[in-house]
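Trainee: Below you'll find the structures, each written out as structure tokens.
Here, each number is a calculation from the coordinates, and none is a lab measurement. Here the structure is a predicted model, which is why all the values come from computation and not from measurement. Cβ atoms are built from the backbone, for glycine too; each structure is taken alone.
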Structure 1
Amino acid sequence: MTPSGLEQSTAFTVIWWVVAAMSVIAATLVVRLKDVLRAALALVGVFISVVFLFFMLNAELLAVAQLLIYGGAISILIIFAVLLTRDVHEGSPSNALQVPAFLLSAGLLAVMTFVINNTDWKLLSAARLAPAAQERAAEVFANSTPWLAGLLMRQFVLPFEVASVLLLAAVIGALALLREE
């Protein structure tokens, strides 16, 4: 789908880059901060900035899932875990793998940049589809949330329910492990 209207405006581009920069800065703070609680709060900032990026990409379902699961539940779980940990103010100790981890990350970034720049991205408008298939695909991409919800509730209801039961079992197991201490 080609961008049109709001996506082509200068304000949209500026907001996109501001949110992306906030995401990168918060992610850098997660890695660089010595105080674990502040690093956890910076991780919450990363989660929330990704929510805004999903909304700007018109992926509302992913944005809401990101907000509820990561921005809400996982963030609270991480902050509670940090607050229940002893000697949080001492910070995380430095280790000898910082330089190799940085080099590996830089190499991964270089490979990803190379692949993204050298991939021939096919647009829906450039695809050679039958007119009926092109119209149907454009309809799905225009409003994907109801289509994804329909797939989850019709064709993929069993894997969806199995995943939810598995997550519930993990939560119950974690609570059981906490109770034993």
Structure 2
Amino acid sequence: MRVTIHSEHPFSTPDQDRDKARRLRGRLGGAVTLATTGVGLERVGLTVSSLMVAPGEPAHVLALLDPDSDFAEALVETRVAVIQLLEWKHRNLADAFAGLFPAPGGVFKLAEWTSTQWGPKLADASAWCGVRLAATEPVTVGWSLVVDTVVEEIQLLAEAQPLIHRRGRYLKPDET
């Protein structure tokens, strides 16, 4: 018996059958982030690749979230979150929070976390910010929930290898 390894996912929808707006967004690419909120057993998180930082006083982070996700519901309830940039070494963690990778015992068992006033922070995150929902409530646009948050704190450390997502797959920094 021979085993063949394909470069594409065997169950993915063919390009011509995919939503064109999602395909356009996928070509933009960008750093993968993980948004988390909650305390103790109420911690939740979501891998987010569609967000924008709007500089200013104060700075804002705008994100597109799955409106049916546990994270979106918890964010509206807690009003705060940690947004952390992931690195290449975190790719399995990113997939686990996206529901694509198994996480026996739960996703928060896959890494070390530090508590902040905005929620759990990945202990080895090279860059993160603590955010609070802006005065405007999240709105549904297309299939996403648009969330506007105000940045209350930013921490930036040296980054080794940022986790980049483009066209449905992760790229090593030297492949971009």
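Trainee: Taking 2.9 as the value of distance in nm of label points 7 Å out along Cα→Cβ at positions 55 and 79 derived from one of the structures shown (1, 2), identify that structure.
Mentor: Source structure for this number: 2.
Trainee: From which structure (1, 2) was P(r) over Cα pairs in 5 Å bins from 0, in percent calculated, if the value obtained is 1, 6, 8, 12, 15, 16, 15, 12, 7, 4, 2, 1, 0?
Mentor: 1
Trainee: Ranked by mean count of other Cβ atoms within 10 Å over residues 39-46, which of 1, 2 sits at the highest value?
Mentor: With respect to mean count of other Cβ atoms within 10 Å over residues 39-46, the highest-scoring structure among 1, 2 is 1.
Trainee: From 1, 2, which structure was distance in nm of label points 7 Å out along Cα→Cβ at positions 71 and 143 = 1.7 calculated on?
Mentor: The structure behind it is 2.
Trainee: Looking at structures 1, 2, which one was helix-only ellipticity at 222 nm (-39500 (n - 2.57) for each DSSP H run of 4 or more, over all residues; to 500) calculated from, given that it came out as -4000?
Mentor: 2
Trainee: When distance in nm of label points 7 Å out along Cα→Cβ at positions 119 and 135 is calculated for each of the structures 1, 2, which structure yields the highest value?
Mentor: 1
Trainee: State the single structure among 1, 2 that was used to calculate relative contact order in percent (Cα under 8 Å, 6 or more apart), giving 20.
Mentor: Matching structure: 1.
Trainee: Could you figure out which one of 1, 2 the value 0.40 for FRET efficiency 1/(1 + (r/R0)^6) of positions 95 and 167 (r between Cβ atoms, R0 = 30 Å, to 0.05) was computed from?
Mentor: Clearly, the read-out refers to 1.
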